[in-house]
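Next up, some structures in structure tokens.
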Structure I
Amino acid sequence: MAVPTFIFVEAFKPLLPYGLGFAAGAMIWMVFSELMPDALEETSSNLVAIVTTISIITMIVAFQVLIR
């Protein structure tokens, strides 16, 4: 299965940034729709905002490094 997978990835390599962007958007949506309400019930809104902001910035930086 490694050879067909390698061929598939090489064929669609130009679309990789779009796929990663879509995955990042889906992850952010999941955080805001599912995890954020539960976190706000458990702890202060300031802590939730700080942790969410740091997490999103870290994810964006990681994707920028991986794309290049």
Structure II
Amino acid sequence: MSFQAYLDNIQKKTGKSPEDFQKLAEKKGLLEKGALKPGVKAGQIVAWLKEEYELGHGHAMSIYAYFTGKRV
């Protein structure tokens, strides 16, 4: 599955775009000005997305990758 397909499936499941997740992560204190705050690890992002949005590991990691600058 391509990176874009992961993002598309996440949006279908949750109704939220990667940009929406970026804003939510900023509100949770995980990101600051669109970048990961120092000390924030992939596991924290993955745990949050699994718990609150029921994303699988691969889908959660694609949002983490988006947060770290990966684009299509």
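No lab work stands behind these numbers, since they all come straight from the coordinates. Just so it is clear, the structure is predicted and the values come from calculations on it, not from any experiment. Cβ atoms are built from the backbone, for glycine too; each structure is taken alone.
Here helix-only ellipticity at 222 nm (-39500 (n - 2.57) for each DSSP H run of 4 or more, over all residues; to 500) has been calculated and equals -26000, so which of I, II was it run on? Working through the options, I get structure I. Taking Cα Rg over 2.2 N^0.38 Å as the criterion, the top-ranked structure out of I, II is I, with the highest value.
If you rank structures I, II by mean count of other Cβ atoms within 10 Å over residues 14-21, which sits at the top with the largest value?
Across I, II, mean count of other Cβ atoms within 10 Å over residues 14-21 peaks for II.
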